[in-house]
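Participant: For reference, the structures are reproduced in the following blocks.
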Structure 1
Amino acid sequence: MRFGIIGTNFVTDWLLQAGRQCDGFALTTVYSRDLERARVYAKANGAAYATDSLEVLANSPHVDAVYIASPTALHCEQAVRMLSAGKHVLCEKPVASSRAALEAMLAAASSGAVVMEAMRPAYSPALSRLQAVMPEIGVVRRAGLSMCKISSRYDKFRAGEVLNAFNPALANGALMDLGVYCVHVMLRLFGAPANVQAACVKLHNGIEASGTILASYTDKVVSLEYSKITDDRQACAIHGEDGSIYFSDVSTLRDIRLARRGADMETIENPVAEHDMVYELEAFMRLAQSPADMRRENAYSLEAMRILDAVRKQCDIRFAPNEVL
């Protein structure tokens with residue numbers, strides 16, 4: 001599959017590293033608003049074409065699919081343009097700024113092109129391993145999923161420089177950047193909750209930088225913690241009536257450990273590739289040939305966006321001053 005990319009950042013670097021491990025992946029075209037930057041990035045990564053025109057990218061005969069790694073606020077417009085031109089789209093998480101935006105993207109995909117949210121843990125073999133171990137702990141009654149990591153841009157923010165990661169106009173914030181991981185893994189493990197309650201911490205420019213979601217089910221509660229301004233070294237945990245499961249941060253699901261009631265901790269074998277974006281990329285290339293199966297994946301993204309919308313409304317998280325929530 002021949003790819004074009006929108007975004008020349010470190011996340012794109014990671015995807016291209018994964019692409020080198022995927023049979024059938026080829027980078028042909030790089031887009032950037034800065035044409036010289038596009039040319040430099042294309043040359044560095046073996047792409048034959050560079051452009052500063054989204055129209056040229058959308059209509060390129062050398063591109064089958066486009067990977068979008070631009071700020072979230074731009075995802076919908078860029079994806080709709082690519083999908084309307086018949087290009088498949090792999091879009092970085094969160095796939096859109098709202099459920100309505102995602103629905104517009106899916107409507108544009110109705111011509112045969114597909115769109116998928118790039119959600120690493122959803123396609124990692126670690127998720128299947130975790131799901132396979134869960135029966136060992138009996139009926140699950142509570143769980144805690146955490147993604148708390150101080151942003152590398154936070155020191156500059158504290159010094160007075162607001163970079164993209166702390167600009168609410170770009171649909172950023174802890175919920176969208178990190179909490180989305182927690183929401184997706186919760187949905188994959190437990191399904192949709194009956195209710196969510198949320199609280200958050202905002203910084204002086206209105207950006208939401210840390211938050212908590214309490215998700216209620218008929219038989220369990222799940223707490224989600226996420227932050228761009230604090231670290232958390234505690235493991236994620238799932239607690240059942242017959243034991244507990246622990247694992248490292250929710251974006252990787254590594255270091256799975258099982259503690260049966262009354263027994264010692266057991267490490268669960270869980271081999272994961274160094275560049276774990278390879279799994280989402282392989283899944284996208286496979287599912288692009290099966291729109292029916294892709295609709296199942298899109299259902300998770302739609303439900304995740306419904307939850308994110310509900311949290312934003314409760315916490316008054318607005319990406320524009322007059323945005324209607």
Structure 2
Amino acid sequence: MKVTCVLVTYGNRYYLLSQVVQQLLLLNITSIVIIDNGSIEESKSQLILLQKKYKDLITLFSFNQNKGSAGGFKKGIEIAITLPNDFIWLLDDDNKPNSDTLIELQKFWINNDIVDKEKLLMLSCYRKDRPNYKNTIEKNNINEFLGYKNSFLGFNLQKLIIRILRSIKDKFIIKINNEKHSSIKINAAAYGGLYFHKKVFRTINLPDENYFLYYDDYAFTHPLLLAGGEIWLIVECELNDIEKSNYFNDGKNIFFHPLLDTPKTSMQYYSMRNLIYFSNKYFFDNHLIYIINKISFLTIIITLALLKGKSDRLKILFNAINDGEKGKLGLNSEFSI
């Protein structure tokens with residue numbers, strides 16, 4: 001199987017990307033496409049030197065400014081499609097595969113019996129630091145990945161009540177099944193670790209740049225299910241995130257919320273705006289339940305913001321809600337990255 005790996009980097013992250021590339025060199029990779037998504041000059045220079053060192057293996061394309069994850073991966077996929085390969089493997093610049101990750105992906109692909117799988121199948125590597133990956137596997141529940149219908153920014157009152165009742169009923173956590181070929185169908189996937197045949201673009205479109213940042217990967221992959229395809233999350237195909245995201249709670253602070261506690265306001269705005277738009281487009285079918293979840297979430301988050309002395313963050317929230325519900329996507333000049 002000829003595989004092209006697409007990597008997107010930005011800012012000053014060459015020190016991360018170089019570790020991923022060194023690991024890929026040990027795997028059976030046919031070619032690597034690196035998208036420089038507006039890196040600083042120091043990283044640009046290092047990327048150029050890396051490409052020259054492995055010129056027969058690496059293709060480098062540079063943007064002068066950050067085009068967002070959708071713009072970066074779209075360009076990377078466009079280049080990868082033109083290369084002599086069969087499969088494309090997407091990785092973030094800090095996604096370091098295990099030595100057997102690619103082998104396990106290829107095994108799962110070969111053993112999957114879905115009809116016309118080149119056009120209808122995507123595989124997703126497992127990332128243990130991602131809460132939705134971990135919860136989906138532990139609970140064997142597809143709703144844990146993207147959430148339930150009519151949720152508001154991931155909040156669903158019904159889901160909360162069910163979790164409370166379950167916690168009262170049983171005081172243990174179900175461990176991840178580490179047997180070979182532990183896997184589950186999911187309803188979307190992140191770019192990082194996504195593996196597919198390039199014929200899949202006869203079924204779905206390239207990433208939508210209007211999302212700019214966040215949930216563009218889910219908007220890219222979810223339509224495959226609507227077309228009758230499948231996306232599988234595979235536990236033994238593991239990626240190690242070299243840099244831990246500060247967007248996720250470490251589990252030590254029950255009052256943590258990204259809106260109030262992550263340092264970059266741009267992260268908060270784009271993630272909330274895009275989630276609202278994406279959820280309302282694909283997972284909305286009951287206005288009353290949506291309103292109940294919206295009011296419940298706003299009551300909680302406003303109270304939390306006042307208690308933490310971070311009421312200034314609420315303006316970002318209301319801007320995101322307004323733009324998300326109206327479908328105002330793309331780059332917002334108020335929130336640079």
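Values quoted throughout were computed directly from the atomic coordinates according to the rules given, and no laboratory measurement underlies them. From a predicted model like this one, the values you see are computed outputs, not experimental measurements. Cβ atoms are built from the backbone, for glycine too; each structure is taken alone.
Participant: 21.1 is what came out when mean count of other Cβ atoms within 10 Å over residues 81-88 was calculated for one structure; which of 1, 2 is it?
Facilitator: Numbers: 1: 21.1; 2: 15.6.
Answer by label: 1.
Participant: Given structures 1, 2, which gives the highest value for distance in nm of label points 7 Å out along Cα→Cβ at positions 105 and 297?
Facilitator: On the way: 1: 1.2; 2: 3.1.
Once distance in nm of label points 7 Å out along Cα→Cβ at positions 105 and 297 is worked out for each structure, 2 has the highest.
Participant: Given structures 1, 2, which gives the highest value for mean projected area of the Cα convex hull in nm², for residues 41-96 alone? Walk me through the numbers before you get to the answer.
Facilitator: Values: 1: 3.9; 2: 4.6.
By mean projected area of the Cα convex hull in nm², for residues 41-96 alone, the leading structure of 1, 2 is 2.
Participant: If helix-only ellipticity at 222 nm (-39500 (n - 2.57) for each DSSP H run of 4 or more, over all residues; to 500) computes to -10000, which of 1, 2 did it come from? Before the final figure, lay out each step's value.
Facilitator: Values: 1: -10000; 2: -13500.
That value comes from structure 1.
Participant: Say we calculate FRET efficiency 1/(1 + (r/R0)^6) of positions 1 and 145 (r between Cβ atoms, R0 = 30 Å, to 0.05) for every structure; which of 1, 2 gives the highest result?
Facilitator: Going through 1, 2 one by one, FRET efficiency 1/(1 + (r/R0)^6) of positions 1 and 145 (r between Cβ atoms, R0 = 30 Å, to 0.05) peaks for structure 2.
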